[in-house]
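Structures incoming, each one as structure tokens.
What follows draws every value from the coordinates through simple rules; no lab data is involved. Quick caveat: nothing in here was measured; it's all calculated off a predicted structure. Cβ atoms are built from the backbone, for glycine too; each structure is taken alone.
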Structure I
Amino acid sequence: MHDLLPDQSPRWQFLERCVRDVLARYGYEEMRMPIVESTDLFKRSIGEVTDIVEKEMYTFDDRNGDSLTLRPEGTAGCVRAALEHGLLHNQTQRLWYQGPMFRHERPQKGRYRQFHQIGVEAFGMAGPDIDAELILMTARLWQALGIDGLELQLNTLGSSEERALYRDELVKYFSAHQEKLDDDSRRRLQSNPLRILDTKNPDMADVVAAAPTLDAYLGEESRSHFTAICSILDEAGVAYVVNPRLVRGLDYYSRTVFEWVTDLLGAQGTVCAGGRYDGLVTQLGGRATPAVGFAMGVERLVAIIEELDRVKLPKRADAYLVLVGENAQHAGLAIAEQLRSDLPQLRLITHCGGGSFKSQFKKADRSGASLALILGEDELASDNIGIKFLRKEAQQLTLKLNELAGFLANFLQETTED
């Protein structure tokens, strides 16, 4: 679990701002759920025979003896909250959320035991159009973030009945090749054989590659749903690869599944994944409700933004107000507040804590500000203020205090245009 330090925060803020703006343009509303939920919620939704539930959840008993879990993902909690507050009854919903998730798994680049996700969920729409809209929305988000080089992978898991037939065929196939399976796969052979296809064990690559594929068991409805999604993406110019081995690690998915993957961080990794989960609302006690969504890994996206280095991050400060002398220190705070009122876009650091002019000037330079505003006893007595340019060669200026706001407004406009 990692700290996020001040020099890292601007990229996170840029990402969060872009996500908020793009989702608002599509009509999605933010929802905030608790970090801690009943353990039973995740057992019922994710599935007891999954790595998450079996190995990775942070679970504990509270003082009443109730089993609670730090949320390992957001969809189950979002569905629980939507049901609890009556958001799904005879209506559609477009919702999103963000925040920390927790899994006790092997840490890797961009993925820690406390990690952050942005999740999007759409309820009450059964057609392929909403599946396609979510994918198109993620493609637009990559544009807003300045990220390219991501590959979209698509697959369909069909209906539960179609998967049941496919499951039986997988059990037969893998049972005939048990000597090539690792311990986890042998354990899953009867309980959740589709998860064997998701193995990361390179020693099993050949046996998985030769396994039967689901497409032979798909009915006309599942095929037409998937074909319609592909057609919409083709028309919108969004490239994709159909990956018949793509499954999701969570039991509640059905039909559409998709992932955006990249090798920008080394070995190929997923930065966004999702799909349709029409059975989950019923599974958690609600009426049958079509649903589809996705989640994005914030740490990995931030790492890509940093790797590509195309984002112009905002400065910490535009100006640093140097205050020399007791009278200037007292007056300076009031002057700074008036400037912030007059210029809401101004990033102004006011020196606090005293110190010599030399020490304050060093702090002004280290702040990254473009300007040092200098107010000493002499300037205060003559109603003046000095302006020193810190990032370019230019002559120091002296202005009347009542001219300062206008000067800074022009300076900010010129800086923005540059």
Structure II
Amino acid sequence: MLFPILDLAQAQQTILRRRPWSQTEYPPALLERLATVFGEPLTPEAAVARILDDVQRRGDAALREWSQRIDGVAPAVWQYPPAAQQEALARLPTALREALQTAADRIAAFHRQQPTHSWLHTDAHEGLLGQLVRPLEAVGVYVPGGTAPLPSSLLMAAVIARVAGVGRVIACSPPDRQSGRVPDVILAAAAIAGVDELYALGGAQAIAAMAFGTATIAPVDKIVGPGGLFVTLAKRQVFGLVGIDGLPGPTETMVIADATADPERVAADLLAQAEHDILATAILLTPSRSLAAAVQAAIARRLEALSRSEIIATSLAGRGGAVLTPDLETAVETANAFAPEHLCLSVAEPWTWVPKVRHAGGVFVGEYSFEVLGDYIAGPSHVMPTAGTARWASPLNREDFVKRISLIALTPAAAAELGPLAARLAQAEGLDAHAAAVQARL
């Protein structure tokens, strides 16, 4: 049923249930497609490992072959330097160009407020301790394409990298399958964000190129940005050689609403997120059965007019629904247990509940802080933790593009005082050479 209404116990066994990576069930059509492309049955993990290994060994030649085999297109243009990006920016309609620029300005302004500074603490007796904050030297941004170009995702990562002072920022985005080119709107966003190099690459092969490097593409230190299943699996497999921002999966939104909420607006917000992906999650938590029924009806009515109705219907039927809770307190606790990427508070007194939110990628307070504004232009990055990782992870931010170096400069007096304690700890660990290094200075 499209957007079912469930009680809490039912929901906890179905749409609210988190499953680990190891229990992922892949659609039969996906496995059949892999068997066709690779000539033998493979899991997505094994397919990604094969692509990564091939790109590491054969470089650019492997990139072109996998792009042709998987995406069905050999890019007409491989690399887009800043001049090509600026040309695309000039071709955009003025209104769209201004919207992109405003979004970039707001993203930059928001993240400039985040403190990421070095600090030093000096003491006349002990000396100096502190941290040196240094920007990363090279970062790669993955920009999803596939069924729709997403320039907003480029801005939400590359702009923050520039604010943090990253020296080299590159991006990869799949080419359009008909033209073989990266869409102008992606190139224009790259120009506004100050991307140094943009490549017409998608999927696991793009992650491989940024991680390992090729004759054309120099490797980076960290890869950020959302992507589909194969991008996420590839990021997981190259982690350690390079840093990653996390493993963002399909988007998810959770709306907490009471009887005062407008069902048409709630329905519109849920539909907006469900149109991303058939695996997207859109859930309503409410103590009001009448609101749940009204939202259900509004979704069915609005769906007919939407261009991505098939994707939305699959998403809502498989991973969406309205969950009836005894009260708002239970709704908030249910949200904390689920730890959604987006949490929207469509209730009469939203600020009453904000202090009770412990786990969410982003909290959208009240009817006029709706999630679509956060997706594009509010300011915070829309690259947020999914799959319950909001229990420990944060949205993409300035800290993701810097590293901290510990600084230790002790005085002889401090060494004499602390040395015997260090030697005692070393001896307790059975590390005699450590203790001897202390004794050599005493």
Structure III
Amino acid sequence: MKIYTVEEAQETILQRKALNRIEYSPVTLEKTEKIFGRGVRPPQAVEIILQSVEEEGDRAIRKWSRILDHYDGEEIVIPKSKLERAWIQISPRLKQAIQTAAERIRTFHGKQPIQSWINNDMGGQLGQQFTPIERVGVYVPGGTAPLPSSLLMSVIPAQVAGVQQIFIATPPEPDQSILASAFICGLDAIYQIGGAQSIAALAFGTETVQKVDKIVGAGNLFVTLAKQQLFGVVGIEGLAGPTETMVIADRTAKPSWVAADLLAQAEHDVQASAILLTPDLELAEAVHQEVLEQLKSLSRKEIILTSLENAGGIVVTDSLNQAAELANAYAAEHLCLSVEHPKSLMEKIDNAGGFFLGDHSFEVLGDYVAGPSHIMPTGGTARFASPLNVLDFVKISSVVELDTATAKALSGIAADLADLEHLTAHASAARIRVENK
């Protein structure tokens, strides 16, 4: 794990690239061309998939499942009976873990204030009405590792918001833990469809797959590109890029704990980023040694090494204040403050998907059981976006019911503004009421 100066880091690992400017790996480009033809890049491949699913429905789903997921089965829907069987078959310890996580996620999101309101202090009845989205699709990754936690983190906030119809899509032949988690959430069935074809199926609907109003959940590059291309056709909660953690640590931090947190992040994906900012060179060197030592016993060593080489590193800053400035500019998905006074440092930072304060509030707890959804803004979008929450699953409608006197008083003002914009029909609609014609 390389140790950088601030200047070196700003030219490399602290730089942000837009989704449409990502440099695809040679392996990704080679696999894409092998399937879709010479010169076809991932965005074009996704466009091909989306069009075929829109035009051919279930037939296209089965085709891409065979080609991309090597699944030859005909079954698209996994029924509730199989979800229940999975729940029965998993170990008591795993049952307890899933139940505890589900309860904490539900309790946390249940505390989020969402309530319609009407007020009469502006001349009549004015307010906002909150209405749950009718149908939501949730993508649950399952490629390199099963992620039942992602199902819980997406489905439960939707249920708290009052969404009645929730449809899960996950790659074919999902792990029993995903099926069991679907059952504990009370779902009737899930679709075993992966990749861009699942996003297309949920957006357009097919003979088997229910068309939804909004799609949430993180996925691989092809899932993200599909969500990007379908924005506007269906609601999208965000475009999740590679996952990322930034740790700010001072001399009080334990090198072994900091290293463990960085390694936990790096094992997600070869494109994941795990970055440490510290003003303490001694700590930086100790963490570097701990990373090398702990790495020896980890099962996803090759993924971690590639991740750390591509996007990870340790940055030695002049001070904690400079570290805070860099973190604010980077706008990390997860920002872990392993410092003596984490709350004081947090007050200096506005941009982060989630703050993890102190050594005992580490990110892995946030990934599974702390309570907030672990689906958070990536790629610097924490500058303007939020973690998945109950508000993602409701619509807000304005309610306007002015009394006669207020309407009459405002009509002339509205007409003047309409005249300013050269919208004569608007002006007429306002004045006709003042003149009572």
- Note on the structure: Calculated from one of I, II, III, mean count of other Cβ atoms within 10 Å over residues 196-203 reads 14.0, and the structure in question is I
- Rank structures I, II, III by distance in nm of label points 7 Å out along Cα→Cβ at positions 68 and 220 and report only the one at the top, that is, the highest. I
- Query: Among the shown structures I, II, III, from which was the value 3.2 of distance in nm of label points 7 Å out along Cα→Cβ at positions 324 and 380 calculated?
  - Reply: II
